[in-house]
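Each in structure tokens, the structures are laid out below.
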Structure 1
Amino acid sequence: MSDAEALGDLRTVADYQFGAGAGAALFPPTESDSLTVTRSTSGRPRQVRAGDDRLVTYAVDGRFTLGLAGGRRLVDALAAPANRVVVGDESEPFVRDGKNVFAKFVGGVDPEIRPGDEVAVVHERGDLLGVGRAELSADAMCDFQAGMAVMVREGAGGD
């Protein structure tokens, strides 16, 4: 299977996981030639990169884990609050450094988020701070005053 064919299939997976339009946002058809698909020894797609930036890793469970570049593409393309957990000034420096988000600091969240979903952590003003995995449902993130809401995989640093 060529990279172009693989990207078509991966767009479908992204639309299913993140919502309509996510596949085209992550892997635009106009960029098919500049995106690199790395594969496992069996030929299965593993990672998709744009230059040196990792967009996603295609996990063995058939779901994507977001890289910072992939999170940025989703935030830019999908209307808020899709796939987002919103935090304020108090959490910003910690999330940028790759520290986890705790429920008491969540200011807003996509109501569709479930535990295990890949999310983008954004500041109230919309800046991407990091990407990671939701540990709580959207309702629990809003209701709880304790506990980890998002396990941050990668922080945006000083962007």
Structure 2
Amino acid sequence: MGDFTSYHEFKESAGKTGYFINEDEEFVQALLDSIKVNIDRYGYGACPCRLASGDKKKDLDMVCPCDYRDSDLNDYGACFCGLYVSEDVLKGRKSLTSIPDRRISTLKAQEKSDDNKLSDVKDIGKLKVPIYRCVVCGYLCGREQPPGKCPICKADSERFERIL
């Protein structure tokens, strides 16, 4: 997410990647301050609207921007915490409603099934390099290691998963 201290700096940075920020400056500043508290407390910027465990590996899906942001924006017009909003919400074409926490259903589904394990993938061809996917925005790249930062959403390399 970066180390943003002000609403305006964060809004400008998000805009450069095609995202819109809630226009309630006081609300957003409180979220940014809370993310900073989590960075100081845990060493990572966990979403302040979810309970962090203190184990970054377990919480990686909820580090801002969380893995659920884009799905929430598409389905509800805002992310779970309300930091990011869609253009339709920003321009008043869509009203905000309550947003269910996708993380709960995702974690339950993961407990039931490990079908997406890389070891289950059979012969997929003769790729010269692995394929990595940014779990935040879906960006795909083929290279030996994931990029240091996603060129689309600026998520750190640890937010990439090897898919092939």
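Of note:
- With mean count of other Cβ atoms within 10 Å over residues 20-27 computed over the structures 1, 2, the top value is the one for 1, the highest of the group.
- Mean count of other Cβ atoms within 10 Å over residues 52-59 - highest-scoring structure of 1, 2: 1
- Which of 1, 2 yields -9500 [helix-only ellipticity at 222 nm (-39500 (n - 2.57) for each DSSP H run of 4 or more, over all residues; to 500), calculated]: 2
- For 12.3, 36 (Rg and Dmax of the Cα atoms in Å, for residues 60-107 alone, calculated) the corresponding structure among 1, 2: 1
- Ranking 1, 2 by mean projected area of the Cα convex hull in nm², the structure that comes out highest: 2
- Read-out mean count of other Cβ atoms within 10 Å over residues 28-35, computed value 18.4, structure in 1, 2: 2
Read-outs throughout are calculated quantities, based only on the coordinates presented, and are distinct from any laboratory measurement. Nothing here was measured: the structure is a model prediction, and the numbers come from that model. Cβ atoms are built from the backbone, for glycine too; each structure is taken alone.
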